[in-house]
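Student: Next up, some structures in structure tokens.
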Structure I
């Protein structure tokens, strides 16, 4: 119904849809996004304020950062490949968000994907804002290690200045690292045909 409503299709009180014969849905309408309630940090300033005042409570990164991620060259290239070529049914890639206005606090963020098909329709489900460190026990990205200046010393081999996610390195006194909530996006598309 989410997809149908986006295309202007509604149901009356009896549940009958106002579909028209021959009506075609645009491929740009064939997606569903899951958002979560709770604290939202829309930019680096809000993310930093939540670091000091949120007591470690998880937060959503907001619609703007989500849109920037989805419109990034890296995401678009991966999405095009996933929806036009045979790929592994599950995979992962990372996108650099530091250069996106307002999304510096995110840095590199991960995207997990799962592709399914029933022969008539395929879908790709993306889990956005996952952790780039797949060996980590944290499955989502987060706002931790905010001492970006000191992090440069970690590149010189000083262990206490190397990023460690929820660990004590690079934390700022009085702050609390916190995870980002993941978002889920499912896109529907025609099954990819096997090369002949």
Structure II
């Protein structure tokens, strides 16, 4: 069983974060430590018509994953006293999905204004896995330089850019492509997309 930190920030594409969280809960027994930024709450409302009260664990889990799963530990994005803000709290890494360019910039600069950046900073300093999933286009020189800094510090940049070689038929197929790649890098077995010599079995 893995202990995974997951953050959803205010970039377009919050469906990636919601679906990944749902998959991890339904298809694995991993321990999830979740935080959601204020901007992400606005995007959840705009893109998915999900209105959440970030001060309430019950409300967040009930609205986002429609479950009060005990495997999910939720923290307010300004709770800098949360366990995931400390390097002594051991985890198997963190994924920020989607990851806004503001979040990318703060991580690249070592500036922790919220639990999201602090948890990411901890992963980098402790040499643990950090995966960021940016959803932005086009990239500016500043964006590229910041992503390079994170890569050089040991992070993984996994853009939300789905491939089309798996004969996708639906938008869900495109979403699953990114989720599958994210899960691969988290070290979580999945069969969300067809692989060479294998058959797709699970859906989100």
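Student: Thinking of I, II, which structure, once volume of the Cα convex hull per residue in Å³ is computed, gives back 120?
Tutor: Details: I: 166; II: 120.
Attributed to the structure labelled II.
Student: On distance in nm of label points 7 Å out along Cα→Cβ at positions 104 and 120, which of the structures labelled I, II is highest?
Tutor: Values: I: 5.1; II: 1.0.
Of structures I, II, the maximum of distance in nm of label points 7 Å out along Cα→Cβ at positions 104 and 120 occurs in I.
Student: For FRET efficiency 1/(1 + (r/R0)^6) of positions 8 and 56 (r between Cβ atoms, R0 = 35 Å, to 0.05), which of the structures I, II scores highest?
Tutor: Working: I: 0.20; II: 1.00.
Looking at the calculated values, the largest one is II.
Student: Given 20 as the derived value for relative contact order in percent (Cα under 8 Å, 6 or more apart), which of the supplied structures I, II does it correspond to?
Tutor: Structure II accounts for this read-out.
Student: In addition: Name the one structure among I, II that helix-only ellipticity at 222 nm (-39500 (n - 2.57) for each DSSP H run of 4 or more, over all residues; to 500) of -12000 was derived from. Walk me through the numbers on the way to the answer.
Tutor: Working: I: -6500; II: -12000.
Matching structure: II.
Student: Could you figure out which one of I, II the value 0.98 for Rg/Rh (Cα atoms, Kirkwood Rh), for residues 48-127 alone was computed from? Don't skip to the end; give the middle numbers.
Tutor: Working: I: 1.07; II: 0.98.
Working through the options, I get structure II.
Here, each number is a calculation from the coordinates, and none is a lab measurement. Keep in mind that this is a model prediction, so the values were computed, not measured. Cβ atoms are built from the backbone, for glycine too; each structure is taken alone.
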